[in-house]
Structure P
Amino acid sequence: MKPQTLLLWDIDGTLIWTGGAGIEALNRTIREVFRIPVKTILGEVDVAGRTDIFIIKSIFRKFHIPLTGHNIHRFTEGYVERLPAELHARPGRVLNGIRDILERADAQPDLVQGLLTGNLRRSALLKLTHYGIRRYFRLGAFGDRCESRNQLARNALRTARRQFPGAFVPSRVFVIGDTPHDIRCGQALGAQTIAVATGTYGLRELKACNPTALFRDFRRPDPFFQLLDTHDWNGKTKS
């Protein structure tokens with residue numbers, strides 16, 4: 001059976017909460033690799049919903065680090081090297097209901113799950129492996145080179161169609177995330193958008209972006225799957 005529905009998941013704040021592991025790995029990279037005595041980049045650099053390469057370039061501009069390929073390589077290597085220790089040191093977790101949703105979705109032959117994440121590919125896989133959910137995702141688009149979330153979404157759909165030729169009209173693609181950036185990139189793709197208020201943005205802020213659906217959290221999986229079942233091929237709600 002050719003799969004009909006594609007779920008593209010954000011990671012941080014949507015699937016998992018790391019307790020700030022990624023931010024501290026970034027902080028340590030600035031301090032230990034570039035010798036800049038910064039306490040934290042929070043409040044200094046826009047990070048929520050951004051791609052890692054966007055964040056790295058923003059850090060370079062903020063702290064006057066020359067924007068060269070060599071420095072980007074030093075930063076990404078330093079960050080990936082420090083991330084595992086931060087993941088192990090903090091009480092992170094898979095968010096409520098996520099394991100049930102991933103498991104149920106994985107059992108449906110007409111559905112494929114992928115990643116649409118601003119994380120570097122290696123950091124994304126480190127996080128998902130640490131929390132035991134890597135196996136559910138069959139494809140992905142990552143923030144290694146792509147600054148624009150909209151371009152990242154196009155990359156994800158292109159990858160999915162290359163792997164499954166002739167599948168996934170945009171109205172059967174669901175972009176799932178916890179920030180306005182996730183919603184807007186899905187809308188730019190012509191996809192359905194599912195917003196969840198388990199990250200740094202509240203229900204009111206997410207509602208203002210007009211997602212297809214808005215959830216406080218995913219602790220009850222049934223409404224999530226009811227949503228997938230109530231949209232036909234044109235993206236219209238079934239009667």
Structure Q
Amino acid sequence: MEARDRLIVAIDVDEVAKAEALIARLTGCARSVKIGKQLFVAGGPEFVKRLVAGKFAVFLDLKFHDIPATVAGATREAVKLGVAFIDLHASGGRAMMQAAREAAEEEAARQSAPRPRLLGVTVLTSLAGEALSETGVSDGVEKQVTRLAGLARESGLDGVVCSPREITDIRRECGEDFLVVTPGIRSGDEPADDQRRTLSARKAMEAGADYLVVGRPITSAADPASAFEKLAAEIEAAAGLKA
């Protein structure tokens with residue numbers, strides 16, 4: 001896999017027209033995009049289908065979290081869109097994650113299509129220790145992330161979404177064949193915004209990330225394509241990959 005395939009651009013805008021303009025500026029360099037709740041509500045499934053038809057690998061970032069039957073149904077519909085990644089909250093529990101895995105396998109077989117990779121969301125990168133303790137989890141971010149990652153693996157998921165600061169712990173707990181997808185990527189001179197647990201792209205790759213999800217450092221840049229290429233070069237340098 002080439003370095004640029006490991007870089008997923010988060011298209012976190014509020015209008016389809018803005019998304020299309022941004023994606024046009026990234027054409028020829030970006031191959032994978034993340035579509036979250038705001039843009040999905042604005043553009044709907046049809047916009048996702050257009051991206052898939054345009055040969056983009058789409059990470060559908062809707063963070064499913066509900067009773068098992070509801071999550072299974074949502075997963076089936078996501079598979080029909082042809083996306084590459086689907087995420088769901090690992091805190092939803094074993095039965096919910098297993099239901100999603102079964103639904104994804106069944107629907108992919110029905111469509112004669114590859115099954116999207118399922119990712120368990122561990123602890124949001126906006127949460128630090130104090131904020132997490134307010135939810136009733138008192139033994140720390142790192143322990144909770146590792147606990148949920150282990151549960152996700154046992155439940156049949158392909159990997160997890162976590163901050164770059166927990167990558168080493170997850171690799172120790174879950175092994176090298178378990179996908180680690182990492183948001184919260186920032187350069188050294190860049191504000192963290194609402195992200196709390198961040199690292200640079202190079203350090204995240206050196207820690208063992210498989211994919212990096214990057215939004216504002218690319219999408220808010222004066223030249224998004226140039227910003228993308230700079231990060232791809234960091235990934236190449238860290239992982240010894242072809243850019």
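No value in this document is a laboratory result; all are computed from the given coordinates. No experiment lies behind these values; they were computed from the predicted model shown. Cβ atoms are built from the backbone, for glycine too; each structure is taken alone.
Looking at structures P, Q, which one was relative contact order in percent (Cα under 8 Å, 6 or more apart) calculated from, given that it came out as 20? Structure Q accounts for this read-out. So distance in nm of label points 7 Å out along Cα→Cβ at positions 108 and 124, computed for just one structure, reads 2.1; which one of P, Q is that? The value was obtained from structure P.
Computing distance in nm of label points 7 Å out along Cα→Cβ at positions 20 and 212 across structures P, Q gives 3.6 for structure P. Using mean count of other Cβ atoms within 10 Å over residues 60-67 as the calculated read-out, with 18.5 as its value, let me know the right label among P, Q. Attributed to the structure labelled Q. In this comparison of P, Q, the computed figure 2.4 for distance in nm of label points 7 Å out along Cα→Cβ at positions 116 and 180 is attributed to Q.
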